[in-house]
Structure I
């Protein structure tokens, strides 16, 4: 698990599908899934509300709800900064 800044939001990032205990993420109640592109699996391409089956990059936890465009289930990742491992 590591702290990241995604689209100007402070978040926790978990690689893979193993979700941390509630105690570890208690300050980050909002959960989203990350998808990488089909051609570059080294960085996330989208943040999604729904489960990601193909091209799953990891899971993101946020302190505040992210704002998605009306009727959209995903948003692009335009800024990704890794801050520190926890």
Structure II
């Protein structure tokens, strides 16, 4: 455990940041999963789900919760799935 006042403050800050980051990561995972499920089901709301997932990923990447490249890669894969699903409907 921290012995100095500044170390105690750092520990408190780290705990708050950790909780915030965990919450953000969990939200991103949930939104991406919902988007994948919507694309698999082929519903009409899949485009909105894709936009929501893209927004959540961009926000998490901007805040440093996840790496920017991972966010970009995930958005790209989701968009590719959406394009394939749309082509299959035609």
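What follows draws every value from the coordinates through simple rules; no lab data is involved. No experiment lies behind these values; they were computed from the predicted model shown. Cβ atoms are built from the backbone, for glycine too; each structure is taken alone.
Quick notes
- Structures I, II, by relative contact order in percent (Cα under 8 Å, 6 or more apart): label with the highest value: I
- Each of I, II could give mean count of other Cβ atoms within 10 Å over residues 11-18, but the derived value 15.8 comes from I.
- Structure from which 0 was derived, helix-only ellipticity at 222 nm (-39500 (n - 2.57) for each DSSP H run of 4 or more, over all residues; to 500), options I, II: I
- Largest in distance in nm of label points 7 Å out along Cα→Cβ at positions 3 and 27 among the labelled structures I, II is structure II.
- Of the structures I, II, the one that 13.0 was derived from, the read-out being Kirkwood radius over Cα pairs in Å: I
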